[in-house]
Structures are given as structure tokens and as C-alpha cells.
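Colleague: Structures follow.
Derivation of every value follows stated rules applied to the coordinates shown; laboratory data play no part. Model, not experiment: these values are computed from the prediction. Cβ atoms are built from the backbone, for glycine too; each structure is taken alone.
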Structure P
């Protein structure tokens, strides 16, 4: 029987609680990019890793994939961990590893599907991931697999959804109320029946919503609305139930002032946070009563880039920056323009943080494009710039995957640059030393 506290928190956050462990404990699931329904990147139930012991983290094992991992971030559900690689394959490994330092054989993997750079999502026994076709057309596809596999080493999708004539790039599927939402590079939001289309192998969307630019942003669903960013410099908001037609217009849009490249909205306490190239913007999730809305507040930097998706935790917003991770007050500053509270900065060679930050038990984790995985305390150090409390350096030029922190483990995708190109992809898993 799960503990009442754990069950209550799971209902509040819409987080599935999974595996039964020895001693009556339960392993928590991380089912989609950014963890919870609001895509906050915040795991409030982590109790093992914290500021007092994160400096003891060590690489426990790694799984060898195909080509490099680019942006795809791990989902951990039940006894499996899922991640995708650039050769268009989805991989499923035992979340506890294989008892060896390097795991070479997955529980199952998908057939090659062109290219995958988004993150898998697991819901109701199905794992969804976006891809592009492996022909010269680069058409976008939503792929749905049995999360347990197919009884073979390599599995074909249960069904595929047609998502336009451009690839799905970085926009990860979001499942809500029996519908799967995903954005494509053709600038459209696609909505599919999560159960497929009556046993057919190829499915058409229930409806689509068009924006004014390409989409690499992951949709978030809250209060019957779908929120997604576009490189037209707007936050687009649609009715999650559609409009009764094949093509639906927005309920409202939010002005961002600069293009959204890959940032996905995060929603907490009625506020939508999204990063564009030169601004972090906060909107009332209910809009402003008009078709076009201005932010409640913005943090603007004309010379540096905001990167990745914001994390929202304990009254703060954490977002990747050219020089680290910027920290802002989630409630704003009482003005339309707000400055950051402090900067999380990593020692060594400098590069952008495009990995979306993850917050768990007082620690912020993010990758940097020097191959560094960094951890900082989530609270202020009392200075304008706070240094990391732990780091690990990989043999790769970039680290764009976002950390998954669950049940005392840190999972992240990456690349082993010294390996052959078709075996460079990695799922890295960190743990505390055995006692």
C-alpha cells in the first residue's frame, strides 16, 4: 500500500507513483519532459539527493545507444528508462541498470525512424515520441509504442500519426485527457487520439492549430488549454478540446518580443513562464480578456540568450543563460521589467546552458555546452553569482539533454565522443556510493 502522503502528492501533481520497492517504499515515475503536468522541471518528492550529499554523486553505469543524444531527455516509468538518439531510435533500459558499468543490450529498442531529438512521454502503457521520416521528405511523425516492448529486441510502432511535411524537432509529446499534443517544424500544433485510430497503422490528427512560425517548443496543457511557443515571437494558446473543425484558431496569444526556439512553457499557480531568445516572460494563464496579451512581467537581455525551458520551484524561476542559469522571482518584482535575483555560474571553460534546469530537494541540475554536468544549491548563496557545488565532465562537446532526477538517481543523455559514430549515444546514470 502506498503511503497516504505519497498518494496525496501524486494526485495533486498528477504524477504516477510506480514500482514497489523493498521495505514498502515506492519508486517515483518521471513520465515526460519536465516531470509533471505543469512542466515545471521540479521534483518535490526527491528525498535522497540533496545539498548535503550531492557532491558524492558518481557515475554508476551507462547505457550504450546508437548515434549521439541531442536534447532528448530520459523518461523513467515503472522498471524502464527511455531515451532517444539521433539515428531515430527509441531505447528502453532497466532503470536499475544491468549490473555492469556499461549496458550494451536494451530491454527493447525501436526500429530506426529517421531522426529523433525530442524526449519520450509515457502514459497509460504507451510511450510516445516525435520523429521525422527516414526518407528525403523529412515528414513529421508521432510514434506510439507499447511501453513494455513487443517481445522482440526491435519494435515497430503500434501506430504513427501524420504531423505534416516537416520534422518534429525538440517538441516532445504531451498527453492530457486522452489526447496527445505535439508541435512540428511546420508551425502547427497537432492533436491526436492517444489510443490511435481504430487499429490502423497511420493516423490523422483530430485537429491542428497553426502558429506564425516554426515550433520546437513542447506543449503544456492546463485548465483545458494548450500553451506552446513559436519562433514568431508569441505564446499561442488553444482550446485543448479543439473547435469542432479540422483547423482551429488560438484563444489568445502572448507577446514575447523575440523568437521562441526550443523553450517550453511551464505553468505554476496560474502563471505561464516561457523563455524566448532575449526574454523570460510571465503571463496570466487565463489571458487578459483580449486576443493579444502582454506579459505580467519580463526579464529582458538584448545581448545574451535565454536557453531551454524554465524550471519553477519554491518561489523562483530557473532558466538557462549564455553564462549559466539565471534565477528570477516567480512572482515578479512589482514592475513590468525585472532583473534576475542571482546567477548560477560554473567554473572552467564557459559556454551556454541549453540543457533545461531540473530542481529537486534543494539542488538545481543542468548541463553546459562544455560537456559539464553541474549542480548548485537552489537557494541563494547571498551573492550575485553562486558557484556549483558539484560537477562532472563528459567527453563530449555539448550537453543539451536535461537531467531527470528521481529516487536518488540522476539520468541524462549524452555522447561518448571517442566511440564509433553509430555507438556514441549514451544514457548516463549517477548515484551515491553504496554504503
Structure Q
């Protein structure tokens, strides 16, 4: 059963806009399965609202459904004999009904734009002419991030300057994962994060009363299941020809992180590859990372950045589904995670990301948090407090019985290469691990924090 968790900030934002007393034209968007529809239905449930979802259907069927919605809402039998023939008439009709606060939700707005390219200009015209002077609250929802940005947010688009607000819906914070899986251990919660991230739609698809590995086998490694083909569906929805993009993501998932490595693997022209990578960044699938100590100006000039997959589900799918499709099609999904070595190696990388997300819950004084590297030196997490010149160096070990003193000794040696306020900074260290053979609180006069996965669980419960 699907459950609704959190989204307090989003609901507060919508309630504030609802109570503004002004006409509102809001754009809300985000990737599929992020929970846009659930959020809006939760918000509008106790309000005078019209909800319409765009579909892949004929123009005639769309107009028929919208007319039926208006007939049911306003008990207007005249529309049975004289249905509205276009969106010009529909928006005009609705504007006449807005003598009091009313919410109009158009879900999957890009589907309507695809069938009715004129709808954006029509809405612009009706907004300028009538709707902005009413008490209506229009909410445009969309999963196609590219199309929503093009038609509803881009400064060249017809709605630019008309919208009164926008909100890009993001995945949940890691602190809410345990609410979906109250019977899971912290280790299993980290497995969930590694495989399907904290995306509400995916979390709701996993069964709460079976193990993580059973869920993966039944929900991801099974032909015909939603998550088995989800990545390809998303790619086709956002991109006209996903093939080159799939090749790029596959390369990054396989460990290629530099532009040159990706270019050598894909054999794409450099300018074309640069364009493809930029598109994947805009879709929040891939991200370009720099050492956290780099300033904004140096980031613009530097070519030393690396690429990584930002979306954990995409990363997991490309590492374990994409390259094993033949075996999955044969029904041999059991062999994919058998032995667990490859999966354990994968989780060790995701554990770094998990710890990076948990750092703000533990150390509220650090603002910039990220990875650091230089030549052959690398530190999993470096956190910076520019104001007080504080710096935290942290390593993440997805291992049991970790020797904290040994790790901090190595970490201190690497920290000397980090160029950041070297003459006046205050240093501290942290080690994250599955478990420790022995924790330490201090090393050569400097503070050391040791967190095993039980400690992380306690932090997120507070």
C-alpha cells in the first residue's frame, strides 16, 4: 500500500500560496515517481478543486474528458449539448467560474503540450486577459523535466513572467527511509538507499515484510516488473534517441569518470559528448564534481572535474540490470548478486554518499561538504566552515572491525595536501564504518569522531 510521508515544506508552500488571496500560476515538476501527484492530491483534498491529468490520447478524447470534468464539477448540462471545442473556450469558461478561490490542477502538462502545442500560448493569453484578475490557483505538474523547463520556466517561453512561483520536487531526505521500512536493520536501509535511493514511488513499490534481496529479485530483477524497465521508459520520455545517452551512463556506472575516458569508450565527438553530458546533468542523472575546496571561479576554469551518476537507481540499474539482461530474461536473476562481492563493492561507494548526506545531521556548523582529491591522494569527505575556518576530514569504510587509529593516521597524512586556510584552520577527523575493533576520540591532540551504523541509526532517529 502506498503511504504519504513528509513533504511538510512543500505543503506549507502550497498553503501559503493558496491563502495569498491573489491569482496564482504555479509550476511544479520533478522526475517520475517523485510524488508530485500524491502531494497535490493531499493538498487539494479539502479544497474546491479541479484535477485533470494529461494522457497519451487523441485531441478529441482529451477535450471530451475535460468537458465531462466540468459537467460533473459545475452540474452544467448545457455542456452536454454544446461541449467546449478547444482550450481557449475551456479556460474562458473556467475564468467565469472563479468568483471564489478555486484550484485547477493540470497534471502531466507536457502530454497536453504534445497534443495541443497551442495550449501554452492560449493559457498565456487567457491569463493576461482574464485569469490573473480572478481568484484561481492554477498548478501545472510535469514529469518531463526538460519540457517543463522549456515551456513553463524558460525565459523565452510564453509563460515566462506569468508564473507566480515554481517548485522542483526532490527525493526524500535519508532520515525518512526507516519510515518506509520499520522492520529493516540500518544495514538494509543503506542497501535500499544504494539501490533505489529515496524516491517515494520506488520505496512504495518495495514490500515492507520481505528482505531487501527478495525485493530486488521480485521488483527489479524480474521481467515485466515496473522497475525492470523504468530506466528505459524514463530515457525515452525525456530524450528522442536515448542510445548514446545509455552508452554514456553505462560507461560512468562502469567506473569511467573523466571526460577523456568517457569519450574513448563511446567514440563520440567531443563537442557532442559535452552536449549529451550537459543534458544528463540537467536531468539530475549525472553530476559533475570538483574537489570541495575549489572556489567558484576555479570551477568555471578548471578541467579537472569528474563525472558520477547522481541517481542511485540509475547507477544500480546500469550496474546490475543493463549488463545482465540476458540472464534476467532467461530467469537466472539469482546469479546476479550471488556471492555479494560486486554488490558489496557497489554499496561501499554508496556508503560514502550516504555518510555525506548524514554529515549535516551531525555537524551543523559545516556548510560545504564534498569529496577531495589531488593526483594520487583522495579523501572521501571534506567538510568546510568558511566563517570559523573549521575543516573536517572523514573516511568511510564499509567494513567490520575497522581500526580507527590506523584510518585517522592515514587520513592525517593525506590532509596535509589539502590547500585550504592551512595556516589558521581548526582540524578534526571522522571515521564512518559498519563496526570498529576500537573507537578513538582523539589523535595527536585533534578531535576524532567515530560512527558505526548503529550510531548513524541513532542520529537519524533524533
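Colleague: Here P(r) over Cα pairs in 10 Å bins from 0, in percent has been calculated and equals 5, 24, 34, 27, 10, 1, so which of P, Q was it run on?
Modeller: Of the options listed, only P reproduces it.
Colleague: With distance in nm of label points 7 Å out along Cα→Cβ at positions 122 and 194 derived from the coordinates and found to be 1.5, which of P, Q does the value describe?
Modeller: P
Colleague: One of P, Q was used to calculate FRET efficiency 1/(1 + (r/R0)^6) of positions 226 and 410 (r between Cβ atoms, R0 = 25 Å, to 0.05), giving 0.05; which?
Modeller: Matching structure: Q.
Colleague: Could you figure out which one of P, Q the value -13000 for helix-only ellipticity at 222 nm (-39500 (n - 2.57) for each DSSP H run of 4 or more, over all residues; to 500) was computed from?
Modeller: Answer for the origin of the read-out: Q.
Colleague: Among the shown structures P, Q, from which was the value 146 of volume of the Cα convex hull per residue in Å³, for residues 42-289 alone calculated?
Modeller: Structure of origin is P.
Colleague: Here relative contact order in percent (Cα under 8 Å, 6 or more apart) has been calculated and equals 12, so which of P, Q was it run on?
Modeller: Q
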